[in-house]
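Given below, in the form of structure tokens, are the structures.
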Structure I
Amino acid sequence: MSQNSSINLENALRITLKTGKVIIGSKRSLKAIKQGNVRMVIKASNCPDHIASDIYKYCNEFEPKIDIYEFKGSSLDLGFLCGKPYMISVLGIISEGDSDITKLLEKNE
């Protein structure tokens with residue numbers, strides 16, 4: 001079942017990267033979160049604790065709250081899914097484009 005959700009995440013993320021608007025990186029994502037520009041955050045499992053706590057703090061300040069998807073893989077895995085040759089611990093989704101990436105939250109719970 002985790003392989004199926006991984007495939008769904010991979011497809012949804014690729015569509016989002018092509019047709020939507022995504023912010024890569026913790027500093028840029030946190031800045032956009034504070035400005036209220038992010039609809040959803042994807043956080044890698046090995047995201048540093050101080051960054052993760054800031055993400056939770058600022059995402060919960062907004063009404064409605066900004067959704068956080070807990071990616072089960074590492075930041076290296078998330079970078080690979082995004083087609084990048086480096087680690088990504090946080091992704092900020094501003095617009096999902098043609099994908100249904102926000103439905104991942106229902107499966108994540």
Structure II
Amino acid sequence: MRRSSARAFSLVEVLVVLVILALLATMAIPACQRIRENSERQTVEQNLERIAEAGQRYLLDSGTDSVTYPTLVDNGFDPVPSVAGETYQHLVVRNSGMLEVETNDGEVQYDY
């Protein structure tokens with residue numbers, strides 16, 4: 001009987017490959033998490049910037065000193081979707097200042 005010339009992988013070789021893949025995964029998962037958190041934070045900052053700009057336009061048009069986010073939405077501003085567990089309902093835009101929301105990963109602020 002003739003043996004095949006093809007050689008199969010040994011159990012040790014397969015285990016070494018699995019260990020290497022596991023090590024690579026343990027390094028990649030936290031990096032992906034940080035990328036996701038940074039992306040969410042940037043999106044929340046952009047949302048606050050949009051709200052501040054809309055609020056400033058509303059203040060110029062109406063001649064008032066402050067406006068709440070719900071008032072902006074009632075007057076045609078598209079509602080901003082939550083990205084990181086934040087809520088915008090409590091925001092008040094004034095002539096100048098800062099907007100701040102609490103997210104799943106901490107606070108995000110926008111100065112205007």
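Values in this text are rule-based calculations from the coordinates and carry no lab data. A quick note: this is a predicted structure, and the numbers were derived from the prediction, not measured. Cβ atoms are built from the backbone, for glycine too; each structure is taken alone.
Have a look at I, II and say which one yields 2.0 for distance in nm of label points 7 Å out along Cα→Cβ at positions 12 and 44, as calculated. This figure was derived from I.
Looking across I, II, the calculation of semi-axes √(5λ) of the Cα gyration tensor in Å, for residues 36-75 alone that yields 19, 11, 7 traces back to I. Among candidates I, II, the computation of relative contact order in percent (Cα under 8 Å, 6 or more apart) that gave 42 used structure I.
One of I, II was used to compute Rg and Dmax of the Cα atoms in Å, and the result was 12.6, 36. Which label is that? The read-out was computed on structure I. The maximum of distance in nm of label points 7 Å out along Cα→Cβ at positions 28 and 84 over structures I, II, that is, the highest value, falls on II.
For the structures shown (I, II), distance in nm of label points 7 Å out along Cα→Cβ at positions 20 and 68 is largest in II.
Suppose helix-only ellipticity at 222 nm (-39500 (n - 2.57) for each DSSP H run of 4 or more, over all residues; to 500) works out to -14000; of I, II, which structure was it derived from? Traced to structure I.
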